[in-house]
Structure 1
């Protein structure tokens, strides 16, 4: 372990010299952002975790990375017309071995590209369980939504640990520098639901650093972070995100009329707009009601979930242990054998994604 830590310290020290601050870029102008978006197809797709992974550690770690399942399940997403994926990382997997992690990342991008997808990657996350660790991940708790999902870096103490920021900066910038001009990357979504789990502005310094580190890399792809809560406690976070993102991204799990009001609000920024989480059937957020609104305004539509699996996201938030299978499912589109949860729903997705503008 001491040898690994010494190696990582040397790696971080050497890496920190690769990105001089004087090369830091500024927020794209609306004109730059819209020119980029003009060359993109309507982004429609899903947040993707293979059904064999309970969280981002299990998805990416060497002993559990499952390329065959990823390939199989993305063929189902391709078949219904999806073209964009949103995928989370975890810094602990990178720390264990940066080079082999990046080899798996390259394999993942080869698979996604073969199926016609572009990918937005997420570096940090304030949702669900604290204190992540490497090694075998827990088995799913029956009936409980996202029972094994883990935060990154792993709770308010780690978010605010400035000593850890040296590692997080190296992790984020190593990946971004490697793929800063990679046409397979749609955009960089730096932080998922910053301030969630009651952290509020405790996460704001790390959020700001994630943007600073991204600007130092100056990627050819846009950077963003999703706004998700509109209460006063999140105003400072939302103001920062909206002022510093190249494109506007947000989450919405409510009725279609509320969604359209939010889209019209964000359209005033004169920047491309992407919804990076939606579709919770029990919250009146469905493909049939929402995709036509997204398409009307060419707003990207990235729903939560693809295949029912270890994340247990067919169950609603707050579901109890051993909850029966809900009707309707909360998230997800396919059973593990590839059969649709709702054939009419899948037919609708196929039709709307195949229609010409």
Structure 2
């Protein structure tokens, strides 16, 4: 059978493309090498809890058309992301707000907090690395308590060895407000992300446990959401990613840490955060599921999560981008296909824009 579109990847980008093209009368096939749909936003029901199998995903957006679109397929709850940081057993609210400043310095007014920040900041004419950039933006206390060791765990390198541009700016909120995002719309799909993707893909042909092989499945066009360098068999080199490792544990208690996300910002603990999944949906299960998340060096065969968009990798990606333009019947999309970190709302918007052009 000849398909109009072969869509490689059953994550949110591929699913939205499949939905829109199918509704426009196109014959689509979605394939995924994993044994499930939904890509990295896949949620699995354990003990009545929607467990985020590939790390916490909180939907947030200011893009009303995207919010309205996804609400066709799911109902979002009113979860507000308010992570907590644990540094040597002391807890601090995130993002940096008046609660954080009070916990650090005992200040109680925005004026006092601003004065303390100015006192703490270290001036550099041209910050040469992430440490100097962070010190110039946040000062020593915030850097050493909430940024330095956490960032080193994330990247597997010392902050003095990381480029300054990784922290272009740091948001400071001079209100007692622990809402991590400023977006108007925020929440978690009721019943989990997998159920949402199932509804998006309703009526679309999907084949799981299926690796993409060029020319194997006849299609007029391909929408490819896998790693762009992998599509070209790494012919001019491998792009770098950071990966993640997870340790899941089901506990015979109702409430382990009292919050969905607790970041561990010191080297005392090797993991970067603990996720307690039931709190994303205000769960009432008598048990709880927690996940310890570890940042990891990526090598071929591992799951790629975060593109390393430094100068070296961006230069290499630009060469792959030129190769991609020569593939007249292939469209590269999503985080891996475009070698950029995208939030879920942006991925959805890009998929809608792509299909509108195609239709």
(message) To test your reading of the models, identify which of 1, 2 gives 3.3 for distance in nm of label points 7 Å out along Cα→Cβ at positions 35 and 339 when calculated.
(response) 2
(message) Suppose semi-axes √(5λ) of the Cα gyration tensor in Å works out to 29, 25, 20; of 1, 2, which structure was it derived from?
(response) 1
(message) Quick check on the output: 19.9 is mean count of other Cβ atoms within 10 Å over residues 139-146, derived from one of 1, 2. Which one produced it?
(response) 2
(message) Quick check on the output: -12000 is helix-only ellipticity at 222 nm (-39500 (n - 2.57) for each DSSP H run of 4 or more, over all residues; to 500), derived from one of 1, 2. Which one produced it?
(response) 1
(message) Matching task: 14.5 is the computed value of mean count of other Cβ atoms within 10 Å over residues 203-210. Pick the structure from 1, 2.
(response) 2
(message) I have 22 for relative contact order in percent (Cα under 8 Å, 6 or more apart), calculated from one of the structures 1, 2. Which structure is it?
(response) 1
(message) Out of 1, 2, which has the highest value for mean count of other Cβ atoms within 10 Å over residues 27-34?
(response) 2
(request) Looking at distance in nm of label points 7 Å out along Cα→Cβ at positions 75 and 283, point out which structure of 1, 2 has the largest value. (result) 1
(request) Kindly point out which one of 1, 2 the value 3.6 was derived from, the read-out being distance in nm of label points 7 Å out along Cα→Cβ at positions 107 and 211. (result) 1
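Just so you know, all these numbers are worked out from the coordinates, no wet-lab data involved. Small disclaimer: the values here were computed from a predicted structure and weren't measured. Cβ atoms are built from the backbone, for glycine too; each structure is taken alone.
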